[in-house]
Structure formats: C-alpha cells, structure tokens
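Chemist: These are the structures in question, set out in turn.
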Structure I
C-alpha cells in the first residue's frame with residue numbers, strides 16, 4: 001500500500017475514533033479544564049477538526065467531504081449496535097455492569113442525535129470554509145484557513161449540540177435556564193477555541209512533513 005493511502009487511513013481512523021468516542025462519552029460527565037466546565041466528550045472533538053483539515057490540505061475537498069459522510073453514517077451504525085445490546089434480553093448473573101450500560105445508552109441516544117445534527121453542519125462548514133479561504137488567499141497563509149475554518153465551525157457545532165441537548169433536557173440539573181445554557185456554550189467554545197489555536201503548530205508540522213510525500217505518490221499514480 002502506498003504511503004498516501006496509509007496516511008489517509010491513519011487520519012481517517014483518528015477522525016472516526018474521536019468522533020465515536022466523543023459521542024459515547026458525550027455529556028455523561030463534565031470536567032473542569034483550565035477553569036472551564038466542558039463535557040468530557042468535547043475532549044475528543046479537536047482531533048476530528050485537525051484530521052479533516054489535514055485531509056483537506058493533503059487530499060482535497062472531495063475526500064474530506066466523503067469522510068464527513070462516512071463519520072455521519074458510522075455513528076448511526078454505532079447507535080444501532082448499542083440499541084441491539086439494549087433490547088436483547090439481559091443474561092442476569094453473567095452481566096457485570098448492566099446498569100452502567102443502560103445509563104450510558106440512555107445518555108448516548110440524545111447525544112448521538114444532537115451531535116450528528118451539529119456534526120454534519122459543522123464539519124461541512126469546516127471543509128467549505130477551509131477551501132474558501134484557501135482559494136481567497138491563493139494557497140497562502142496556511143494558518144489563516146486552518147484557524148478561521150475551525151473556530152467558526154466549532155462555534156456552530158458547540159451551539160447546535162448544546163442547544164439540542166438543552167431542549168431534550170439531556171443536560172445536568174444546573175442547566176435550567178437560557179442563561180445557564182449560554183454560559184455552558186461559551187465555556188465549551190472557549191475550550192475548543194484554545195485547542196484550535198494550539199493545534200496550528202501540529203497542522204503546520206503535518207503539512208510540512210507530509211505534503212511532498214503525498215504529492216509525489218499522487219504524481220506517480222497519475
């Protein structure tokens with residue numbers, strides 16, 4: 001297998017694993033990071049945006065958009081497997097943590113539906129904005145398209161998912177008013193925003209170290 005395909009599989013795996021894990025964990029637990037209260041599932045999402053930005057830069061918009069749709073489908077596949085486990089009869093006396101499974105399952109349904117709605121919109125915005133800025137700057141200022149596409153798409157993602165979860169009453173007892181919701185959105189977004197800025201060096205290193213190799217493979221393939 002060529003290097004470019006191995007790399008694409010690696011980036012896709014990082015993207016899909018982060019996406020699925022983030023949805024399973026979701027809002028089952030909130031954690032304090034640098035004084036910000038954020039859902040534990042949020043910790044996985046910065047990796048999804050880094051992976052899609054690298055794929056956008058190295059492989060182009062079409063491949064990145066295909067991956068967005070694959071990720072969307074895989075989360076419903078995961079949800080289907082969890083539903084199967086939920087509805088099949090419990091082997092009492094053998095099961096080690098049925099109540100834990102059911103608790104996670106109960107939270108996960110709302111998380112997946114809300115997350116997939118937000119994800120599909122946000123990831124599509126990320127891919128489109130990345131290439132919009134790339135075209136506008138004529139391929140220059142890599143940091144600009146990486147950061148602008150990510151910070152805008154993550155604002156869309158954070159607002160959408162937490163709003164849906166709020167409407168579905170799938171957040172904690174402390175989130176009862178619109179003001180509580182806005183505070184939670186701001187805290188989650190600030191966390192994602194900081195991570196987006198921190199992943200810029202990783203993005204540069206990835207493009208600097210990998211683009212020539214991928215380009216050579218594409219030239220040889222054609």
Structure II
C-alpha cells in the first residue's frame with residue numbers, strides 16, 4: 001500500500017492540484033488548510049510525509065509554516081517538504097534549519113515533486129539504526145544524536161545529513177558537487193556558500209569545548225573528515 005501524505009496548504013488551487021496528482025500516483029492523501037489543523041491531523045494520523053506551505057494563515061499567533069515545521073520536527077522524524085515562493089538562499093537555509101528535509105520553490109513541476117517524495121520515502125525506509133564512529137566522534141542513526149566523547153551534540157536535520165555523509169566516508173575528500181548532490185539533492189547555485197555555512201555549524205558544535213578539529217578544508221576541492229594533526 002502506498003504511503004500516506006499530509007498536505008498543509010491554504011491555496012485551494014494548489015491543494016487540489018496536489019491532491020489529484022498524488023492520488024493518481026496511488027498515495028493516500030490527507031489535507032489541511034492551516035497549521036493548527038495540520039498539526040492535529042499529523043498527530044492523529046501519523047503520515048509518512050508532509051508537504052508544507054511556508055506562508056500559512058496564522059490561526060494561532062506565530063503559527064506560520066516555519067513554526068509548524070519546527071513542531072512537526074520536534075515530535076518526529078517524518079520527512080517534510082516545504083513549498084514556498086521564497087527563493088533566496090537565506091530563505092532556503094531558514095526553512096532547512098526549521099527542520100525541513102527538502103525545499104521546493106513555487107511554481108514547480110509535479111514530476112519533480114514526485115521524485116523528491118520518492119527519494120525522501122526511500123531514505124526514511126533505511127536499514128536498522130547503527131552507530132557511526134570516527135575518533136571520539138560518533139553518530140546514532142536511530143536517534144540522530146551525535147556525541148563528542150560523552151558530550152551530546154544536538155543537530156538540525158541538514159547538520160545530521162552532512163555529518164552522516166562525512167562519517168560514512170572518513171578520510172575521503174568530498175567535493176562541493178558531491179556534497180550538494182548527497183545532502184541537498186539540488187544545486188543552490190555556484191556562488192552559494194551553503195556548504196561553508198553548514199560546515200561552520202558542525203565545527204562550532206563539535207569543537208565547542210575546544211576539542212581538536214576533525215572536519216578539515218581541502219582548498220579548492222571540498223572537505224575531509226580526518227584525524228587532527
């Protein structure tokens with residue numbers, strides 16, 4: 001049986017377009033037109049994936065799409081695709097930091113959305129959780145918690161994916177193009193500094209108690225996880 005998808009979208013035209021397209025593909029579709037309703041449906045029906053509009057009407061003060069995303073992410077690891085007309089890199093970073101797994105700018109092609117849904121559903125159906133280790137850094141793929149020694153490190157969704165990529169490829173130089181492809185799945189643009197931003201986030205968190213650096217820059221190429229010198 002196909003997965004259950006919750007669409008939280010207040011534009012009727014887009015909502016019906018998505019409902020028809022996803023239903024035709026065999027998905028079971030739930031819908032909500034505001035964040036309050038969407039959170040209740042998500043809590044009671046446990047969808048396999050959420051498609052979430054950023055610019056939702058705030059039935060409750062402050063409950064826009066970003067806040068809905070944060071609350072969904074705090075409650076579970078279900079995949080979230082955020083839809084929005086906002087296309088600046090800073091907006092994408094804000095959406096991903098709120099817990100979205102992917103980000104699609106309106107207008108979009110249904111085929112592209114379907115491909116991203118399939119990719120996220122595949123990723124959610126991973127094998128049994130495991131512990132990835134390198135030096136004194138470890139990552140629990142079940143709980144998405146990281147540790148430096150005994151210190152717990154809280155990670156956002158994209159920080160987790162980036163750190164997992166490094167830990168699955170220790171001592172290998174990862175190019176910017178490879179990181180874009182594996183972590184974001186689409187290009188932010190050649191001039192974007194999104195990778196540098198997230199590497200900086202990871203370094204700040206993994207080195208907050210002055211631990212030796214493990215994520216190193218290979219100038220002109222990319223980054224590598226290796227022992228400190």
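Chemist: Volume of the Cα convex hull per residue in Å³, for residues 2-97 alone computed as 141: which structure among I, II?
Modeler: I
Chemist: May I pose another question? Comparing relative contact order in percent (Cα under 8 Å, 6 or more apart) across I, II, which is largest?
Modeler: Largest one: structure I.
Chemist: Of structures I, II, which gives -28000 when helix-only ellipticity at 222 nm (-39500 (n - 2.57) for each DSSP H run of 4 or more, over all residues; to 500) is computed from the coordinates?
Modeler: Only one of I, II returns -28000 for helix-only ellipticity at 222 nm (-39500 (n - 2.57) for each DSSP H run of 4 or more, over all residues; to 500), namely I.
Chemist: Okay, next question. Comparing structures I, II by mean count of other Cβ atoms within 10 Å over residues 66-73, which one has the largest value?
Modeler: II
Chemist: As an exercise: semi-axes √(5λ) of the Cα gyration tensor in Å, calculated from one structure in I, II, equals 33, 18, 17. Which structure is it? Before the final figure, lay out each step's value.
Modeler: Values: I: 33, 23, 14; II: 33, 18, 17.
Attributed to the structure labelled II.
Readers should treat all values here as calculations from the given coordinates under stated rules, not as data from a laboratory. As the structure is a prediction and not an experimental result, all values here were calculated from the model. Cβ atoms are built from the backbone, for glycine too; each structure is taken alone.
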